[in-house]
Structure 1
Amino acid sequence: MPLRASIMSGPLVWLASLLTLLAVWLVAAALTDPLILPGPLRVLEVVGREAASGELFRHLGVTLYRVLLSFVLAMSLGVMIGLLMGLRPKVDRFLDLWLVFFLNLPALVVMILAYIWLGPTEVAAILAVMINKVPNVVVTVREGARALDPRLAEMARVFRMSRGQILRHVVMPQMAPFIAAAARSGIALIWKIVLVVELLGRGSGVGFKLHLHFQLFEIDAILAYALAFIAIMQIVEWGVLRPLERRASRWRHA
């Protein structure tokens, strides 16, 4: 019975939280000028209108493409660099200054420089997002590599496992929770940066639409596009990233 209650409590708590948020929004909209804060029904009307015209799906698709491409590139490069720094002290000492520099380099500066040097192109946009995310992945993965159990590596050498086998069967299972954590935090950061990149210099995407409706002071459209994209990212979070993270950490509790 307690197990069943705990299983049911999750969705019920989430539903109660959502209903509370909607209630607060409704009350705030009722006490405010509709031009300043439109209510949920008005925003849903705009979502339906933009979806019917095809604009919503077109711009959501463009932004998702940029998010996924930037995410794959940033994770691939960040994991490789993080493993090198965590497993090789000399590499860590050499690259540590670079890592601190890029961690503290403002994202807006990277975006502006990318557009100045490469022009307002797709390559500049993806590169700017990737540069902003890679250092965060490196930090997480490096800490994971430093925490590897040396006894498991020693056992692998005793059994004369090749480097590829050690990487696959010893290193990566221990690194999986750290990589999963970097992925979860990474996707949340990347899509926010992508929106800013689109706002600054692209002619499509959710960020572009937010900038366009900001100029026209269309708050209902701004909220419509923002909520639509947040909903998609929540589906990715709950449907893909959280299950992967649980699966990656399952071996620790076996």
Structure 2
Amino acid sequence: MKRFIERHAWIFDLDNTLYPAECNLFAQVDQRMGEFVSSLLDLPFDQARKVQKDYYYRYGTTLAGLMAEHNLPPERFLDYVHDIDVSMVPPAPELGTLIDQLPGEKYIFTNGSRQHAENVAGQLGILDRFDNVFDIGAAGYVPKPEAEAYDKFLKAHKVTPREAVMFEDMPHNLQAPHDLGMVTVLVHSSHYDHPIQHQIREWTSPPDHVHHMTEDLKGFLDDVHDVLDTPRDRTGAKAG
């Protein structure tokens, strides 16, 4: 845990990372992706779902596949799939406090849209704890896990990789951060939506590019603060 000392940039994925996957919020997005593909390609929904997942696995996101295969304007897709109800996401004030107390700058880095990130983080009550949101548009529609997406993030926010920490729920999205010199944290859950996630069940220990793994982001950040020796009172708020 000492590797968290002297870190000054804290980067968080959004979906199934900042909120529990058990909220099943992303199921709404996933459903709307299938609907969009069905309408766009004039396919029955079950066939559209197969196309959607094929693009997701091969291109990193469904959107990247639609752009590559069908020259789709990205805004049309993002506006549709992120038009969802976020009310099932419970507010997380304690998580917000722990993020706020981390030394340096804090970012959301998502393959979704800025509007989606703001809606979800706003529902969590933690949006104001972040210095900025880096969304798929800011990345030039190059998604994680592509190394180019991380390079664009680092350049945009002048972040030094060896001073940064990356939190993600997808293990392959931590490979590039590891290669760049970031500390990596896999926020693992029982949610499986990608073949790579199913491989986690076979791990006897995490691969080299996953430095830490947790099922409880709030508890993990509390442990990080113990290492950083952050002064806190009994409610978890920073003392003084």
Distance in nm of label points 7 Å out along Cα→Cβ at positions 42 and 146 was computed and gave 5.2; which structure, 1, 2, did it come from?
1
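Suppose you compute mean count of other Cβ atoms within 10 Å over residues 18-25 for every structure in 1, 2: which one lands on 18.8?
Details: 1: 11.2; 2: 18.8.
The value was obtained from structure 2.
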Here distance in nm of label points 7 Å out along Cα→Cβ at positions 26 and 210 has been calculated and equals 1.4, so which of 1, 2 was it run on?
2
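Among the shown structures 1, 2, from which was the value 98 of volume of the Cα convex hull per residue in Å³, for residues 138-217 alone calculated? If you can, show how the numbers build up before the last one.
On the way: 1: 107; 2: 98.
Only one of 1, 2 returns 98 for volume of the Cα convex hull per residue in Å³, for residues 138-217 alone, namely 2.
Given that FRET efficiency 1/(1 + (r/R0)^6) of positions 74 and 226 (r between Cβ atoms, R0 = 25 Å, to 0.05), derived from a single structure, equals 0.60, which label among 1, 2 identifies that structure? Show your work: numbers first, answer last.
Working: 1: 0.60; 2: 0.05.
Source structure: 1.
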Volume of the Cα convex hull per residue in Å³ derived as 121 - corresponding label from 1, 2
2
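If distance in nm of label points 7 Å out along Cα→Cβ at positions 170 and 202 is calculated from each of 1, 2, which structure is the one that comes out at 4.2?
Details: 1: 4.2; 2: 2.0.
The value was obtained from structure 1.
Identify the structure, out of 1, 2, from whose coordinates helix-only ellipticity at 222 nm (-39500 (n - 2.57) for each DSSP H run of 4 or more, over all residues; to 500) was calculated to give -12500.
The structure behind it is 2.
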Given 1.9 for distance in nm of label points 7 Å out along Cα→Cβ at positions 90 and 106, calculated: source structure among 1, 2
2
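To which of 1, 2 does the computed value 1.07 (Rg/Rh (Cα atoms, Kirkwood Rh), for residues 58-185 alone) belong? Provide the component values of the computation, followed by the final result.
Numbers: 1: 1.07; 2: 0.96.
Label of the source structure: 1.
Readers should treat all values here as calculations from the given coordinates under stated rules, not as data from a laboratory. Keep in mind that this is a model prediction, so the values were computed, not measured. Cβ atoms are built from the backbone, for glycine too; each structure is taken alone.
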